[in-house]
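S.K.: Given below, in the form of structure tokens, are the structures.
What follows is calculated from the coordinates using simple rules that are stated; it is not laboratory data. Since the structure is predicted, the reported quantities are computational estimates derived from the model, not experimental observations. Cβ atoms are built from the backbone, for glycine too; each structure is taken alone.
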Structure 1
């Protein structure tokens, strides 16, 4: 593992950042024969990431845009990959929920450092049907369901005890009614218009494979590094 430069030994932050190692020790499995659809290649790559011991290979940065055109991003966990697209979930009252209500477009970015791989997904977002959202909610742990039901995500929390009381009350409600589903919980699908697969190369000859949707089929293109 490369030694991390001591920040105090550099004249400024820029010099220190430029000295930080990049792409060191990266394993680069061959891209191989590409399937017709990006979903199949994505699942191959995520499976390889999991087998390589990458922590939380299903974690991704979800980028959204609010009603005023201001971008935002946060990490979350991928829930499923289907022919339709890439699934995630959350509360409609959350910042991402409000962003998606205003602008139903988003991007997901996956990065598996240990393999030197990145996947970028861009497209439109649609809501899953109520049954799917309910199933997603019920599959969460009791604590996760209680937090989702009780939390006013991203609002100012003046008293931590208020949070504890709200979650405890939600836990009691769910234990009394295991079929309870929050009416603000949603499963969303990012329907991709483009999916780019990026394979790092220490010599900077990175491999970039783009899938671009045209009508009902996928066009595959190799991009300059």
Structure 2
């Protein structure tokens, strides 16, 4: 709703298709920028359900596979027409859709949905700009307020899946995502006209978002504000 600056999600059983075709060949002509944004959204959608407090063994399995495929293939798909990389990203995207429908998402999408209603911005670019900062703040908050939360070990696992390093920690995962976003030329949120004056409105809307309910720990207003400040 442009008039109300709200992004509305429509759901109904009659909207479900009888058949869904996921064909990587349909992505071959995507320009690099769109490949980056949609690919980073797909990556976000296999990371957030894995650390969600509603994760389960079935979604965990497809998220792990999706993270590994996206980690090895997103930059390749961005840089050159690589059929194998495109297939990996198509599967990662499919896995993310299955995972988020069953284990929810988190603060990245909690912010990105309302942001899309407030500003004319590509959804994937918004997710990418937020992802490393949400990961960093979540890990910090979990360590300070809920050090026994299993999501902390999940963030370490995400780092190992992304980097291929069995000794990687959550901080390594944040650094890996940040570097990938730089290589793929992800813009800061300020590029879309977003500024500190918009923080309160976005935080209020994000707090009511269904996606935010999947975050591994409930964030305070100040913690959400810190995420936005870093992504600015």
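S.K.: When Cα extents along the principal axes in Å is computed for each of 1, 2, which one produces 47, 44, 37?
M.R.: 2
S.K.: Suppose semi-axes √(5λ) of the Cα gyration tensor in Å, for residues 129-168 alone works out to 18, 14, 6; of 1, 2, which structure was it derived from?
M.R.: The read-out comes from structure 2.
S.K.: Sticking with this structure for a sec: Quick one: helix-only ellipticity at 222 nm (-39500 (n - 2.57) for each DSSP H run of 4 or more, over all residues; to 500) came out at -21000 when computed from one of 1, 2, so which one is it?
M.R.: Of the structures listed, the value fits 2.
S.K.: Of the structures labelled 1, 2, which one yields 26 when relative contact order in percent (Cα under 8 Å, 6 or more apart) is computed from its coordinates?
M.R.: 2
S.K.: If distance in nm of label points 7 Å out along Cα→Cβ at positions 17 and 97 is computed to be 3.5, which of 1, 2 is the source?
M.R.: Checking each candidate, the match is 1.
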